[in-house]
1. Give the label, chosen from 1, 2, of the structure having the highest value of relative contact order in percent (Cα under 8 Å, 6 or more apart).
2. Can you say which of 1, 2 returns 44, 37, 34 when Cα extents along the principal axes in Å is computed?
3. Upon calculation of mean count of other Cβ atoms within 10 Å over residues 47-54 from the atomic coordinates, which of the structures 1, 2 produces 17.2?
4. Cα Rg over 2.2 N^0.38 Å, for residues 23-70 alone was computed and gave 1.70; which structure, 1, 2, did it come from?
5. Determine which structure produced the value -10500 for helix-only ellipticity at 222 nm (-39500 (n - 2.57) for each DSSP H run of 4 or more, over all residues; to 500), calculated from the coordinates; the candidates are 1, 2.
Structure 1
Amino acid sequence: MPEEVLFESENVQSREEIAVYLRRVAERLDGGDAVTLKAGSESVTMEPPARPTFEVKAEREGPADGPGELSIEFEIEWDETDGGGATDGSLQIE
């Protein structure tokens, strides 16, 4: 399925600054509100349904025998037509 990037922002930030962004998104989700992402003149507003699919992924990219790049990715996704999501287990973050 082809992918269309509606918005993208990538910046080096402190852990505390990242936590502020994540809390803002969490507050919007908790309140049932739309999430608006802005950077410069670009912006997009997304309205996640009540039960989207939440994907969490930990990755390591790079050679098996050398240093690589580590990431934690959080993705909230839903079908534009029905807004439903699958459930296949519960996530715990410790």
Structure 2
Amino acid sequence: MPVFAVHYTYSEATAPARDTHRPRHRAWLSDRLAAGALLSSGPYPDGSGALLLFRASDAAALDELLAQDPFAQEKLIDAVRAVEWQPVLGVFAD
């Protein structure tokens, strides 16, 4: 199944709301991890966004999945860039 690198971009204006909704967002991520769809995730240290690695059958399935993220539902993500990624070496390689 393809792996996708998803880059979320955040703005300072949404920081207070992200703090409020972060528990729901992380619970959603934890559920995706348990289901095997999420490989890893974490914010950038400068607060500008986050990197998430997902497995999904295709880009449309990934879009449906990302739409369920509480941060997306609350409109707390300024931009999303999702690209299929082909890990060759390391823990994410097949």
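1. Max of relative contact order in percent (Cα under 8 Å, 6 or more apart): 2.
2. Label of the originating structure: 1.
3. This value belongs to structure 2.
4. Computing Cα Rg over 2.2 N^0.38 Å, for residues 23-70 alone on every structure in 1, 2 gives 1.70 only for 1.
5. The correct label is 2.
Bear in mind that the values in this text are calculations on the coordinates, not laboratory data. As the structure is a computational prediction, the values presented were derived from the model and not from experiment. Cβ atoms are built from the backbone, for glycine too; each structure is taken alone.
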